[in-house]
Structure P
Amino acid sequence: MELRVLRYFLEVAREGSVTHAAERLHISQPTLSKQIKDLEAELGKKLFVRSSFSVRLTDEGMLLRRRAEDILDMVDKTEEEFKALGEISGGDIHIGCAESDGIKHLARRIKAVQARYPRIRVHLYSGDRSDLAERLEQGLLDFAVLVESNDLSKYNYLPLPGADTWGVILRKDHPLAEGEAIASEDLLEVPLICPRQGLQKELSDWFQEKVDRLNIVATCNLAYNGAVLAREGLGCLLSFDNLADTGPNSPLCFRPLTPPLHSRLFLAWKKYAVFSPAAEVLLNEMKDILKVLSN
């Protein structure tokens, strides 16, 4: 299976048309059609359902699309790293991030690095804990910003300053918005919107035996989208503070949990990882600033 053919396959999948994909790839339609048919013959599976003017992926095609995207991401990242070897004037850094206002500490260090090396580029990937851990293990990310509930024993890591505060994002006209904080018993009859993977360990520990009595009506992996659901009255979103607009002109507000619940963030990377020069520069910057802050 050639990488070039995988790129052809992905272009057809994205365009939904062999004709349009051939135009974008600057090759003839018959050539592209033959490459796709040869790929199907090699795999022994039909990858597309064809109609007069379009194509759509089969189940096998959707599986190959996911695998091809990961394979080509890894190839592109490896090529970037080798191009950057021996020079720190530029390069690419790939970072996975949990949603958190604490990312600001990382952003400040990235800004400091780019002030010295303007050609360094940073690529952020937002996701939940399983997404980030998987991509970190696959080598698609140099670093991942993880919430402390993750198993950090298999990584090297640095703690980021501060901690995120857990609470509830809800409409200002909701009865629970009248108080300054929200206790676990207040949420037992309330429709809740939770992180996609369900209640994280720290939330489960906070609710204790009440966790089985919660009314979870929706899950999400991005707080912004969860806040939209809360704004439309679907339920109350369990989330970190500072992830949604709760200002004077917003219909939403944030109320912290009581007793308080906080989560720390960590910059993690694979043990025995071999970094590109650009990634090494950022890691050293993080180590230096954290050393200063701890003194």
Structure Q
Amino acid sequence: MKALVIGYGSIGRRHIQLLNELGCETALISTRRIDYSPLYSDIKNGLEKHQPDYVVIANSTDEHYRTFVKLADLGYKGIVLIEKPLFHRFGEAASGEDMQTYVAYNLRFHPIVSQLKSFLDKEKIISVLAYVGQYLPDWRQERDYRLSYSARKERGGGVLRDLSHELDYLVWILGGWERLVAQGGHYSPLDINSEDTVALMMETPRCPIVSVQLNYLDRTTRRFVVVNTAKHTIEADLIRGTITIDRDAEKCNLEKDVSYRQMHKTILEGGNNALCTFKEGLEVLRMIEAAELSIEQKKWIER
């Protein structure tokens, strides 16, 4: 299979490496001068000369929509994977009915999240607490954090979009969302204009109380979920690779890039219902904008 990656930031480089490892003949589109071949400077040339079966959109969030529309306008009819979040805004409509489109919410393929979902599918869920925090200046060691799209609200930065994995896998596990309330903003000394901390509470079809905190501030990266069901307490730590059910702890040996690799393998092998669809990606954007509206209006927002 031939693959084409659009964008060569840290995530674009990761996609290229993994697709090559999986046996894809992978080309790159970038306007930067990069020592990689085959390299194209625009989408039209990349499609015509490489003729890919699979395209990965991995440029900055504010460019996703224009890139997706360009693929559709050029008549591309293959598989598309768009890095999360799907677009910058929910209101951005796109024509791409001929493309098989997924959103790269790869944490659905994290072994701990997979195990958590399987366990909770059989449980009555009472409460969920999810937390993710990672210090923004540590994200991309080779680049000044102030120059990244994460630092700029107008480029799709901010924790609601950057750390939206939690929103995706929670609604995937909990059957959607019904209403939410949020508080957040830019509170830290970080030199950015995007929000660095957001806390949400929401109701879902399977759980009446869901709490989520997202931040750019934790010097020690944290990503965990605590769930109380009618019979059990489950704590899943995605960084340490542990899942504890009541007092029984199990550790998973996390291979580097395991969730990204499994996501690509699943797409290349024909897909399954663990992949985030275009429609589900739009639903995450709807949640993000509902949270922004809640912060602005200081009230609960119904779906």
Structure R
Amino acid sequence: MLLFTAVYAYGQQEIQFTQFMQNRLYYNPGATGAAGSICITGMHRSQWVGFDNAPVTQNLNAEVPLDILHGGVGINITNDQIGFFNDITAGLMYAYQMPLGPGSLGLGIQVDFRNKTVTNGEWITPDGGNSGIGIPAANASNMSIDANFGVYYQSPTLWGGISSTRLLEAEADLMGSEGGVAKFKSKRAYILMAGYDYALSNSNFVLNPALMVKTDFAANPAVDIHLGTTYNNKIWGGVSYRLGDALGIMAGYYITPDFKITYAYDLTLSQLRTASSGSHEILLGYCFNIEIQEKEPGYYRDPRFL
């Protein structure tokens, strides 16, 4: 009976960040250029500290608004180390921004170049060995191309959008240590994000509730509910709850109006809490503008041509 039985195992593919509201560009290419400034964001996440080969992720993204393109362009680079796999992704983004009501609506596309590599891990097979046909060999790697699409809206008080990742559901084929090929197929996922800034009257506090839902319509959706507050446009803090998984506590400080640093700690609530001391996440963000002064009317002469 076992000879004629096919068994599949499914695992999470989308990277998980607790501070999604601080790094919207990572999840939705439609946000490219919506800030109206050149913005650079860097993140580091150590997940499930205490487990060997637990996920460790870095993300660096940048966006530049370009009036000539009626939107913005950007780059999104991610390094994700999980188990015996190291995935490096470089994405190029473009979004068309159009006025809509008090804000703007962005339609964005992202082309991803994904490289999957097997590190020097030792596999444990049913017969007790660490190699076999179809089991990826150490240092085996493969490059694939995929795409993301997103729609994003932003106004002075409201933001939100929906995006789809891994549209092409590209495959990565890794050579086995004794011949054969191990196939890794991407699964298309859908992400919904939204947030609202509500200024409390007669105070310097602004409430920042936010929500994110991720699903591939195969497993149960991942839902993050966040409630934060900003004081005097300087200090930020909040809590998040990921259904059935973790409670996130976070805080941040705007060193300047354009430069911020934030930190989040996830307290594991699932059965993993018996072996994990939680997850840590730190973010740095910087936005700035380059002002080019218009030429004043008059004559400009070079003494070399007098």
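Laboratory data are not the source of any read-out in this text; all were calculated from the coordinates shown. Just so it is clear, the structure is predicted and the values come from calculations on it, not from any experiment. Cβ atoms are built from the backbone, for glycine too; each structure is taken alone.
So the values come out like this:
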| read-out | value |
| --- | --- |
| Read-out FRET efficiency 1/(1 + (r/R0)^6) of positions 74 and 170 (r between Cβ atoms, R0 = 35 Å, to 0.05), computed value 0.50, structure in P, Q, R | Q |
| Origin of the value 0, where helix-only ellipticity at 222 nm (-39500 (n - 2.57) for each DSSP H run of 4 or more, over all residues; to 500) was derived from one of P, Q, R | R |
| P(r) over Cα pairs in 10 Å bins from 0, in percent derived as 6, 22, 23, 23, 19, 7, 1 - corresponding label from P, Q, R | P |
| Highest-scoring label, criterion being distance in nm of label points 7 Å out along Cα→Cβ at positions 194 and 226, among P, Q, R | Q |
